[in-house]
Structure 1
Amino acid sequence: MLKEVEVQGYCDERFEPVKEAFLKNFEEELEVGASLAVTLDGKFVIDIWAGYADASKTIPWERDTIVNVYSTTKVMTVLCTLMCVDRGLLDLDAPVAKYWPEFAQAGKEKIPVRYILSHTSGLSGFEKKIRAKTLYDWDRVVNILAEQKPWWEPGTKSGYHSLTHGYLLGELVRRVTGKSLGTFFREEVAIPLNVDFHIGFLEEYDSRVGELIPPEFDVNELAAYMVPGSIAMKTLANPTLTAKEPLTRAWRAAEIPAANGHGNARSVAKIGAALACGGELDGVRLLSSNIIDKALEEQIYDTDLVLLYPVRFGLGFGLNSKEMSQRLGPNPRKFYWYGFGGSVAIMDPDAKTSFAYVMNKMVMNPGLPSDPRTERLGDAFNNVLDTL
């Protein structure tokens, strides 16, 4: 058992049980390095970190350590897209092809913007075989998707758009603003809110990036996802990515808005706070509250064709459901998304709370999001909220 783990940062005394749960994860050797942040009414009540930024445990996890959060990046990408909707630049019910004419190929001329947000467009993965380095060529990727035929009737099913989500939404943002998704996020969200989150960044930040530690894979547990020719297999195995890819300068420099965002719990929670507080934080208005309400309207609720478990999708966010309520708590308006390996962002507009967890030791739990670390943290957090 690890001894004398030092948890650094700030924790409101009311939330000490959450800090204790965070420490417990280290004591049970479930962590190498991690950060946890929680906001209440837009103010931090927890902002803590501990452990090491590297697998060899020689570099301490610092206040400004950032790490690749994989699909938690989608929260930022969806936010940027909804900002364009709020500004009247995108119409949720207009065809994607209205803004991106090339998208009309292969029978996609009528697919509306909302289908992209809700993972129901039928474009969950790439039909053409690609390699990881293809992801660094934006124009090539969006051209592949523009030419591709949907894998199911759009709007009838969800199939988690693991990597394609960021390119599809990012191209829409680029078409209506003239800015790449990473640039739009930096200029319209990160700088105004003063958050340390990046979708594509320069080499000067490399020294602060924590090393992801690959998860252990159980082939038997993954068997259902690896059925040859299945939508799940085609989506998740093309290209095959590992925790080593984020170590490369090419990955860090690219904009992969569904997967290569880098930040810490503080930055994720602060963005979540803006969403949980009606779209405004510290005098910075990102979204109108009615757009957030619209984003929380159920778009589809069914067994997802890629994730293979029931997911209730709003416009880009996962919504609370009977399957998720044990993890998220009972509030039906909570919304969330997880990143591969364990990171998570959870927002509650009724309680005006945001919860963010970011780590470098990755876990692989097929099926419903299940991680003993976040389950312990979430239980402690929900128990505290019940007493306030």
Structure 2
Amino acid sequence: MRILIGLTYFRPHRSGLTIYVERLANALASRGHHVTVLTSRYDRNLPLYEAHDGVEIVRLPVLMRISKGVIMPTMPIKAWKLIQAADVINLHVPQLDAAPLSVLSRARRKPVVLTYHCDLKLPKGIVHSIANSVSDMANQLAANLSQVIVTNTTDYAEHSKFLRRFLDKVRVIPPPVELPSITVAERDAFRKKYMIQPGDPVIGMAARLASEKGVEYLVEALPVVLESFPRARVFIVGQNKDVIGEERYAERLAPMIARLGSHWSFLGILPVREFVAFLSESEVLVLPSTNSTESFGLVQIESMTCGTPVVASDLPGVRQPVLTTGMGQIVPVADSASLAQAIIHQLSHPADNRANSEAIAAQYSPETTAFQYEQLFNAILQLESNPSDETEERPISSPNSQ
């Protein structure tokens, strides 16, 4: 099967969405499919074309940016050719180009599967407001033209202002999670590198320094945690400098974080094996996200497969990993006091909330995700080739539970 995947940002850009797509694309390619990713050349130092792990990556030149979106003038021409060569189109939204790509796909009579990652909520401001409105319209058109909309959980779909209008099209597929096994020596090396002493409780967070991630609530919670655990340290993994559209947010938090001194450390983007060591050495992982731009939180499953419990916000979709595994706690949104108490509880009861990490890893493996996408694509292609066959079961329209 020839699969064309469209999204705005792809590797080496790092976000939950790009990690999801990279794992999915690689897993589909390993199953024998021809996978092409159409994306932006958001950095002029990136090649326009490359092949990686059996996946072809086509990047289009960017003329300008509007908030977190990009304008790619050559997109319609290039996309028209790639769509013609594909059997099925998989668009990952939110993205501004979802509308033209879906229109071109339907013009070529190619089926469209929309993967809806989250609602878009940009910071206040005229430019951001315009970008938000345009993105909403693009998503609306793409959803209308798609055969199926994939999302992570029914919980999120039923609470999303956007998705609940299309529940008849929603299909739940678990997101892909994959981490390598590491050695005791690699864990020891991590502790040595970051000078973690015995008795230093490590509180982890993995996220870009972006307003929707709720970093300020962990900043506010930490002094309370330090009253019970004076040697506690917070390690933040992910991009914390020059995050597109989040410059003012970083400036606002800088003095608050500076006051925490050595109890707070930004580690930046870590190599994958070191990232696994980070998760394994954390006593608890925190996900204090504040709104529906967070629909699940892949890092929760990554943390759980490393044996580390999670404290997460009580948001639709985001709460599901803890609720379904029992591995951690759910706290009210934007509530630093509750966050602090949950962290203290986890640090005080390290033996609680453990689960079968191997079973969790199997449920969310890229192979499991790719297999379900493959089944979905095949079902859609069969229906497209036999549109009058009303006796055929049509599971593609029914959301799964969760």
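Each reported figure results from applying straightforward, stated rules to the coordinates on display, with no laboratory input. Keep in mind it's a predicted model, so treat the numbers as computed, not measured. Cβ atoms are built from the backbone, for glycine too; each structure is taken alone.
Have a look at 1, 2 and say which one yields 2.1 for distance in nm of label points 7 Å out along Cα→Cβ at positions 260 and 348, as calculated. Clearly, the read-out refers to 2. Taking mean count of other Cβ atoms within 10 Å over residues 164-171 as the criterion, the top structure among 1, 2 is 1, with the largest value. Where does the value 0.70 come from, among 1, 2, when FRET efficiency 1/(1 + (r/R0)^6) of positions 140 and 228 (r between Cβ atoms, R0 = 30 Å, to 0.05) is the thing being computed? Checking each candidate, the match is 1. A value of 37, 23, 20 for semi-axes √(5λ) of the Cα gyration tensor in Å, calculated from one of 1, 2, originates in structure 2. Starting from the value -12500: which structure in 1, 2 was helix-only ellipticity at 222 nm (-39500 (n - 2.57) for each DSSP H run of 4 or more, over all residues; to 500) calculated from? Computed on structure 2. Here mean count of other Cβ atoms within 10 Å over residues 92-99 has been calculated and equals 25.6, so which of 1, 2 was it run on? Matching structure: 2.
Given a value of 20.1 for mean count of other Cβ atoms within 10 Å over residues 100-107, point me to the structure among 1, 2 it was derived from. Computing mean count of other Cβ atoms within 10 Å over residues 100-107 on every structure in 1, 2 gives 20.1 only for 2.
I have 16 for relative contact order in percent (Cα under 8 Å, 6 or more apart), calculated from one of the structures 1, 2. Which structure is it? Structure 2 accounts for this read-out.
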